[in-house]
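Following are the structures in question.
Just so it is clear, none of the values below were taken in a lab; they were calculated from the coordinates. From a predicted model like this one, the values you see are computed outputs, not experimental measurements. Cβ atoms are built from the backbone, for glycine too; each structure is taken alone.
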Structure I
């Protein structure tokens, strides 16, 4: 009886999503009345392996739902595993022998466009991105030409994890308090997280929207000098054993070495995740403020999105490019993102789902969404962003190993600015 009920529910889910897709999801329309032509083609899809797990196959479920909504297509699906982080490398290697539809991290967008491996969206697809996403998320997929090149499906940012036996919810609103009451891993050992003090003190990366190449990276002047002085103060805490210089070191919270770390949703679940290690003692919160020289600032991260994109090199089969874009739009629809959350706990980017009652009750989702809204700047997708990562990482390392100090920090900031903007200004 249970198997029969499960089968009925599965069928109803597919039919329900088909109805939603044909009436609500932009870009997923059925064939015009009187047109009975069925178009046949193969669509190659790349998503992370977790989306295709044998016992929890979100991608397969979405493909069946898409087929139910589009009787005008007969599709042979070729599904292959490729993480969002590896998409650029694989696509750029050979854009003509890559997936038709694939997921990618937004900071790869500029290089994907330059290589001719990513389609610009228009019409109802463009409207879907504008209608379904926050301004922040839209900016993550907007290129310098003003075009939008991807459908955001989840956020990519880091926030606070802490031990509830050490900190209260009020404590973790202030990094100063956290450093006074416990051991904190300060995230500064790689390019993605090393610039948070500069960003918090007012620094910017290619303008407010992250797509103004002429604006360059602005960590200079007094705001940059203040951030450097603050980092020197933090280095003093590390050297005296009152804090830890590191990165997204979830293991240090799991084993009790630290009482708080900063990382993303990827550190939460699974057998080796923080929830398994700390159980009910695991606390999650948005990024805190920090107070320095009498002023209070927000700890600020680079925030991006992971997206679905379409390869413009899908061949000359009539109607295939449109079908690929419709499928990408379908994967980014509110219904599909909610189903992915239900199946894999992937926190959706769709702005309506921030108000979903289940998601609002999820501390992980609340912390990630709040950080994106209040403590993040756009992680730029411009190719010039490649000049950012190494200089800011090296700067932080030199602060914490003592090479930069109060005697030479202004020259060090100026030198970092020259390196990051060598080709941008």
Structure II
């Protein structure tokens, strides 16, 4: 039997089970005691009646055996004389229980001086009384079980109240609320010890959160500063006409790598935020984001015979952080542009989804199921294996569905469903 998962239900169920067990044991003991007592009284009555009849027969051999509503006697002499029913003649001296139709009897047989004395006691009435007594005990057992269950529910509230109170305080307390330790409300007992354990863990959580916030702030500042220097220097060098075309191509690659690094850092910092902060984003028009990202990434198509088709619908507005949406779209567009040498890249955005498909080299069949794993790369991949894992994490954060279909040598299609 599986116990309820909540502590209050367990206490109530155990209490009800204990009450049912005790009441059942008491009912069995009472019934067996009443049955044994009735049987003993019947046997004593039979013995007394036989002794009385034998004494009367010794004084008057013509005395008739008892014959009443309850008692019926018979005598069989040593020579076989006497009218004794066949169902009694085969019985040996002692006590016996017999049933005749709907009637039941307790039979006492005594042999004295070669004469057999038979005395029957009608136990049908006693059996009916025992049945009524058994029903009464059964009803009492059910009543006591229900009463135990009700008492268990009532007592469980009192017993579990401190634990429930502690759970409520923990449930509604954010990691930033440190002014009032939990142990102050539960100074003694096991619940107090549990509260002190929670306080210790909350202190550790606070220290961890403070370190994480400090690290995020420091790395964000230092990384953005360095990237800003690289990007500004790259722009200056790209405007320098004294540089050769090859040099400008190399500087352009540096600039794109710096921008990619800035975008990736932003994504990682976004994903490090708590869920409630991410959910606070306003309305984001996906069509605007898609068209802007496509224009930003067009430089990756320089020199490639690739046709880009973009179809968008302004009706889809996402309740999500615009920065994360841009990161999601950028990763999908960048992958399509990077791994397509020639052919077509189709970006289709309707009222419910975004699909980016290409005619690139595709993904091997054995790698399709693993592309969303962090840092996974197949042998032909040139990236770090982070882009699609970020797409999957963003979708999981907002409850979106992402699906990838690919055939090696034929292209890849990634579809993100927002509803």
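For this structure, a couple of remarks:
- Relative contact order in percent (Cα under 8 Å, 6 or more apart) from the coordinates reads 10; which among I, II: II
- Taking percent of Cα pairs over 26 Å apart as the criterion, the highest value among I, II goes to II.
- With Cα Rg over 2.2 N^0.38 Å, for residues 126-293 alone computed over the structures I, II, the top value is the one for II, the highest of the group.
- Source structure (of I, II) for mean count of other Cβ atoms within 10 Å over residues 86-93, computed value 11.2: II
- In this comparison of I, II, the computed figure -19500 for helix-only ellipticity at 222 nm (-39500 (n - 2.57) for each DSSP H run of 4 or more, over all residues; to 500) is attributed to II.
- Structures I, II, by FRET efficiency 1/(1 + (r/R0)^6) of positions 198 and 222 (r between Cβ atoms, R0 = 25 Å, to 0.05): label with the highest value: I
- Comparison of I, II by FRET efficiency 1/(1 + (r/R0)^6) of positions 46 and 390 (r between Cβ atoms, R0 = 35 Å, to 0.05) - largest value held by: I
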